[in-house]
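The numbers here are math on the coordinates, done by the rules we state, and not lab data. Computed from a predicted model, the values in this text were never measured in an experiment.
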Structure I
Amino acid sequence: MAETKTKSGTIVHPHYGCTVGAAYTVAAIKGGVPIANCGPGCMYKQFFLISFDNGFQGSAGAGGGNVPSANVGENDIVFGGAQKLDDLIKSSLAVLKGDLYVVLTGCSGELIGDDVESVVRKYQEQGFPIVHAETGGFKGTNITGHEIVVESIIDQYVGDYDGEKEQGLVNLWFDVPYFHQNWRGDYLEIVRILKASGLKVNVLFGPQSGGAKEWKNIPKAQFNLVISPWVGVKTAKLLERKYGQPYLHIPEIPIGEEATTAFIRKVVEFAGINKRKSEAFIKEESQLYYYFLEHFAEFFSEYWFGLPSQFAVIGDSAYTLAYTKFLASQIGMIPVKQIITDNPPPRYREKIAEYFHNIAEDVSVEPEFLEDGYLVEESLRTVDFGSGVPLILGTTWESDVAAEKGGLLIEVGPPTTEEVTINKTYIGYRGAFTLLERIYSAAVGGK
């Protein structure tokens with residue numbers, strides 16, 4: 001498990017946003033309105049890295065360029081910005097129709113010590129659905145901010161609950177919204193799989209979410225499902241303490257038949273529901289999967305000598321693990337470099353590294369943990385891909401190295417400037433073939 005930092009401590013070519021980028025966690029909730037108490041330009045920068053230059057995802061409502069911001073300046077830093085924030089909240093409530101408002105504090109507001117809690121409490125006492133989250137950029141990444149915002153909504157908006165739990169209802173903690181450009185399609189596929197297996201799902205983000213009212217149902221769920229090596233575990237532990245809900249932690253996002261079937265059986269077993277529906281669904285999906293795989297095999301066996309055989313993945317913990325396991329265990333490709341860029345907390349890193357051990361028969365990988373894009377590029381330059389065409393699943397930052405090596409670059413993480421994402425997924429039974437189509441279309445097309 002390797003970790004390297006630049007001597008200066010600076011980060012070049014980051015693969016994530018800063019903490020206040022969690023404004024997009026709020027924007028992903030139907031009826032959610034983020035209100036940013038930060039400096040001018042903060043929201044603009046987050047928009048470009050997390051949304052626009054990340055698959056050109058687009059936004060609606062209060063997302064994108066429509067996030068209200070206090071644009072904290074020198075006068076506010078000297079004299080305090082509480083009044084300016086108060087005016088911004090008042091204007092936002094009047095102009096932007098929403099079901100849940102979240103005030104996110106950036107570096108400026110936190111450093112000068114604005115009493116945001118008191119400002120927000122005044123509106124809470126008037127009955128407005130509004131919460132505050134301390135998301136100063138110096139606290140970490142937009143993933144850190146995501147967990148802070150989720151916890152703030154649970155504590156200040158969802159509140160206490162001592163009612164009954166609904167058997168078979170699960171809270172889904174999955175992709176960080178907007179961080180992975182395929183997040184909407186990924187949610188659709190995971191929700192489809194869970195519902196077809198006999199479960200009811202609280203979808204908290206994205207197109208299938210019921211919005212703010214869905215969050216009120218969180219305490220009613222039988223259990224929480226976390227699909228990630230580390231993101232969401234902290235939230236699940238909070239809900240376990242607060243509502244007495246157990247949680248199931250599955251570190252691997254399922255891609256392909258083997259992983260998806262194992263995922264379904266694990267969730268159904270934990271839920272304790274009847275298995276007839278899930279097994280019927282597995283049978284139907286597996287038959288379709290192998291039907292298409294058999295036809296793909298004809299192409300693969302004919303042209304294998306000119307196709308990539310070794311690959312590298314650069315991305316966040318969850319997808320680096322998922323892509324590596326799928327390509328190694330089900331397609332038979334050889335992983336030669338796996339770089340994790342989402343800066344997981346140190347307490348999780350040893351366990352994350354273990355997930356890459358024995359990833360396929362006689363295949364183990366030792367991932368690197370690198371935040372600095374320059375160091376990522378330098379590490380990638382040292383890789384020997386053999387005589388075949390290098391395959392790199394990464395981001396726009398790795399395009400120069402991919403070109404130097406004459407490799408194929410499939411952009412799968414932030415930033416992504418060569419892909420337009422509307423509704424796409426590479427996960428589950430069906431998304432696996434979209435990923436294979438993307439890789440091998442690039443291979444035969446020479447791109």
Structure II
Amino acid sequence: MQKIIVVAGCFVVLCGEMVLAEDSNWKAGAAKVAITPDEPLWMSGYASRDKPAESKLTDLWAKALVLEDGEGQRGLMLTLDLVGIDRTLAQAICNGLQQRHGLSRNQIVINCSHTHTGPVVGHNLDPLHYLDIDLQQQQAVDRWVETLTQKIASVVDNALDNLAPCSLSWGSGTATFAVNRRENTPESVVPQSRTEATLKGPVDHDVPVLAARDADGKLVAVLFGYACHSTVLSSYQWSGDYPGFAQMELEENHPDCVALFFAGCGADQNPLPRRTIELARHYGRRLATAVDAVLLTSQMQAVDGQLTTTFDALDLPLGTLPTREQIEQNALSSNRFEVSRANMLLKKLDAGQPLSQTYPYPISVWHIGDDVQFVALGGEVVVDYALRLKFELSGKRTWVAGYSHDVMAYIPSRRVLAEGGYEGGGAMVYYGLPAPWSPEIENAIVNEVERQASVTPVGAAEAE
């Protein structure tokens with residue numbers, strides 16, 4: 001039996017002053033549905049796995065938060081406890097929601113928590129699983145994806161059906177367990193480095209929070225983010241990893257609340273130390289405490305103004321593409337994942353489909369009221385992007401999510417690309433793209449974000 005929970009309606013207390021829902025121009029509706037597979041599917045995220053999932057530690061969830069401003073402009077935030085989804089599935093979800101509810105592409109943000117204890121999803125990370133999943137397993141994955149799509153439709157139905165007047169507020173907290181994994185190796189040195197305050201490398205420890213409360217002062221929905229890989233656990237048990245435990249903690253602390261997590265730019269950030277259930281619960285509790293520190297101490301600001309949503313797919317350039325001869329040579333590699341990617345590329349070439357020099361990279365920018373800018377970037381984005389965008393735009397009022405829309409590859413900054421390594425280009429083999437990104441990547445993405453961010457929110461000109 002599928003689990004489904006629905007909430008709607010909001011209010012907030014700010015600095016001791018009550019702002020009633022009926023005095024606000026906002027509406028909100030939220031819902032969640034369990035998407036945990038009912039059969040032992042192959043798991044995604046780690047190349048070392050050699051069998052399907054064996055049991056469940058926690059449920060996996062699809063959650064929806066719909067916002068509507070006083071002019072009727074709507075935005076849907078859809079969060080999924082999955083490692084990622086591919087472009088084809090993202091397009092199918094959005095097309096279905098457009099047909100069902102009239103939501104345009106710019107009104108939808110999909111964000112995956114990037115848990116590494118969830119199932120294989122469609123063709124995301126195809127080369128990672130290509131040699132392990134037989135026809136029977138692939139058919140089981142396809143059936144589950146079909147069920148996932150249906151459940152996403154149902155959870156959005158419920159969120160929209162339960163839109164009610166609300167007041168929104170925002171704030172930002174701090175959690176410090178994320179560690180730059182490129183700069184602090186081996187992992188065994190991290191506890192001592194943390195004690196000695198000698199951890200190295202850029203991090204983003206901000207915890208952005210968007211809250212909705214009903215007319216009785218009860219929290220009914222909270223959206224929060226953090227920039228850190230969901231890689232505490234590597235077992236054969238389904239789980240939402242530390243973000244899952246954080247959401248569970250918040251929903252236990254605030255009964256009937258739907259807590260939604262969005263993954264930030266944590267591609268080069270790990271929760272360290274890791275690999276135990278106790279640590280996953282611990283980090284989840286710390287993240288939930290950081291959210292509650294914002295919710296319960298009157299640090300939040302009222303969300304005034306209107307909602308503006310933009311979306312575009314940027315033609316993001318790859319570096320020099322390999323020749324067919326180079327791909328054929330890679331097909332003879334001792335690295336089975338390189339072989340997997342090479343065979344997939346050769347199959348494409350044999351079908352008369354040339355390799356593309358660009359990828360249609362998805363970017364959204366939302367203005368949530370007059371203050372909050374929410375930036376949603378595709379792929380596994382390194383922390384440099386969040387730090388740069390916050391500096392160039394509006395500090396803590398700029399929220400930057402990675403793992404959004406579709407997760408096609410790692411997205412290195414120019415610095416990380418030049419340094420190389422796994423995030424700089426080595427991981428491309430697991431995603432199936434034929435080459436590392438071009439050095440133009442960072443400025444191209446930032447320029448597009450700034451272009452979308454410059455779109456004047458509806459009604460802003462009249463307010464000035």
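Assign the value -9500, calculated as helix-only ellipticity at 222 nm (-39500 (n - 2.57) for each DSSP H run of 4 or more, over all residues; to 500), to the correct structure from I, II.
Working: I: -12500; II: -9500.
It traces back to II.
Compute Rg/Rh (Cα atoms, Kirkwood Rh), for residues 309-380 alone for each of I, II and report the one that scores greatest. Before the final figure, lay out the partial values.
Numbers: I: 0.95; II: 1.21.
Largest calculated value belongs to II.
From which structure (I, II) was Cα extents along the principal axes in Å calculated, if the value obtained is 68, 49, 47? Don't skip to the answer; put the middle values down first.
Details: I: 69, 54, 36; II: 68, 49, 47.
The structure behind it is II.
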